[in-house]
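A.B. asks: So, here's a batch of structures to check.
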Structure P
Amino acid sequence: DIMDPDGRPYLHTDTVGSRGEPVIGRGEICMRGPCVSSGYYKMPKRTKEEYDDEGYFHTGDIGQFTSPDGVIRIVDRKKNLIKLKGGEYVAVEAMEIAFVSSPFVQAACVVADGDLDAPFAIVRADNDFLRKWAEEQRIEIASPASPSSSGGRSESAPVDETTPLKGITLQDLARREETRRAVVRSMIEVGKDAGLTALELRMKDCVVVADVEWGPGRGYTATMKIDRRQIRKMHADELAVMLKRNGY
């Protein structure tokens, strides 16, 4: 069952919402009528997934009736919930929205599926803040185009946790453990402020990307929404390393 922020399922018999407000039932909003199509054109599989036997279209929005007059308020989104290995759900879109409040994060793509027992993330770093943070840590960042004579490296050079912290590139810094830990800590902090659940805050690790821009057709859809499948494909190698590092 889909749970609200208090860990309760959405039921049509509910009389109280997650904020203590009076409601007259909660659940997924389903629609049927002359203004609603009878299915997806030439897509029988998707039609079967999203239309029930009575012809109702399941919108994926979770709503609650707030008055006897039929006023309904959308409070959650079922289709952006991903079930983890233990059968619990995480709201990936809510997590991504929360995580961009971190000064480290320009954009975030949550990695969650039925093979994982906790969520992970691929983070497009805010490079300006990453440079500022590096300066505070007394880490010297080299120019990507011309590595410094004190041991600088090109963006394409291999890197590991032993890479010297003087004259490294921004992407070298992004790959290091102390950077990843700082990003994860920051995301958890802003996630708490945003009201994410304990499971959504069980972020173990992340991939931090500083040398690849995301945009339409390259990490974003045409409407500038995160394209999770594409981002996972773009950063498949880094993702595989991270998952292996965490026992997957």
Structure Q
Amino acid sequence: MVVELFLDLLSQPCRALFIFAKKNNIPFELKHVDLLKGQHMTEEFDKVNALRKVPALRDGAFTLAESTAILLYLSRKFKTPDHWYPSDLQKRARVDEYLSWQHTAIRAAGCKVYLSKVLLPLITGKPFCPEKVERAIEELNVVLKQFEEKFLEDKPFIAGSEISLADLVAVVEIMQPVGAGYEIFKPRPKLAEWRGRVEEAIGKELFQEAHEQVLNAKSLSVAELVPELREQMACMLLKLIN
């Protein structure tokens, strides 16, 4: 029986799962949950994930939420190559260290840039606030510096010489503000070289497939989002940004 993955590739963690599953030939059925249509807020999806967030997994009668938990579940169930989540104690600790840090650092800051400049204006129909975007970019610059100096250092990848789950989770998060038009890599050659190695390890075609939607903001539409859900989502985004 194949696992079901409930994803929207506009979401960074969903892209990480999509890439990981396809790269490792994991048999899965993609269940598209369109966030901009509010499909994650339906009673039907509530049966899969009561938190009403993507990604989510269903494996028979078993369901699972939270992207890191799902990545680890898939890596163990399908016995993916060791480099993704190394058996070496210290290499695994490096992966765990990054996964523990990134939620309130790169993810939080990168999200703010994209939400402020792309999603909130799309949902409210109002232009973005330059001051909020600038504050978000300042926060992002701080954590990107920390990422380079603390986690990447002078290594090819976060855990050493091979790609791991840490690199995969990092790259999808860093690509999010790129989708908002922010130039991240040009002024940061070390980061750009790392991104190139990650993309090569994943496969350029798969990398582009996963990021096609987020890098094409002009194609996004909320035309099918009902007014009450539009208001709920706008309030939620404002809380995340402020």
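Since every read-out is calculated from the coordinates, none of them should be taken as a lab result. As the structure is a prediction and not an experimental result, all values here were calculated from the model. Cβ atoms are built from the backbone, for glycine too; each structure is taken alone.
A.B. asks: Taking distance in nm of label points 7 Å out along Cα→Cβ at positions 17 and 185 as the quantity of interest, name the structure among P, Q where it is greatest.
C.D. replies: Details: P: 3.7; Q: 2.6.
Once distance in nm of label points 7 Å out along Cα→Cβ at positions 17 and 185 is worked out for each structure, P has the highest.
A.B. asks: Quick check on the output: 24 is relative contact order in percent (Cα under 8 Å, 6 or more apart), derived from one of P, Q. Which one produced it?
C.D. replies: Numbers: P: 14; Q: 24.
For relative contact order in percent (Cα under 8 Å, 6 or more apart), the value 24 is produced by structure Q.
A.B. asks: Can you say which of P, Q returns -15500 when helix-only ellipticity at 222 nm (-39500 (n - 2.57) for each DSSP H run of 4 or more, over all residues; to 500) is computed? Kindly include the intermediate steps, with their values, before the conclusion.
C.D. replies: On the way: P: -7500; Q: -15500.
Going through each structure in turn, the value belongs to Q.
A.B. asks: Starting from the value 4.1: which structure in P, Q was distance in nm of label points 7 Å out along Cα→Cβ at positions 9 and 89 calculated from? Could you put the intermediate results ahead of the total?
C.D. replies: Values: P: 1.1; Q: 4.1.
Checking each candidate, the match is Q.
A.B. asks: For structures P, Q, which has the highest computed value of FRET efficiency 1/(1 + (r/R0)^6) of positions 129 and 193 (r between Cβ atoms, R0 = 25 Å, to 0.05)?
C.D. replies: On the way: P: 0.90; Q: 0.15.
The structure with the largest value is P.
A.B. asks: Next question, about the same structure. Of the structures labelled P, Q, which one yields 11.7, 35 when Rg and Dmax of the Cα atoms in Å, for residues 33-80 alone is computed from its coordinates? Walk me through the intermediate numbers first.
C.D. replies: Working: P: 13.1, 39; Q: 11.7, 35.
The read-out was computed on structure Q.
A.B. asks: Please state which of the structures P, Q yields 14.4 when mean count of other Cβ atoms within 10 Å over residues 57-64 is computed from it. Provide the component values of the computation, followed by the final result.
C.D. replies: Working: P: 18.2; Q: 14.4.
Answer by label: Q.
A.B. asks: Right, something else. Match the computed value 42, 20, 15 of semi-axes √(5λ) of the Cα gyration tensor in Å to one of the structures P, Q, and report its label. Spell out each step's value before the answer.
C.D. replies: Values: P: 42, 20, 15; Q: 27, 24, 15.
Source structure: P.
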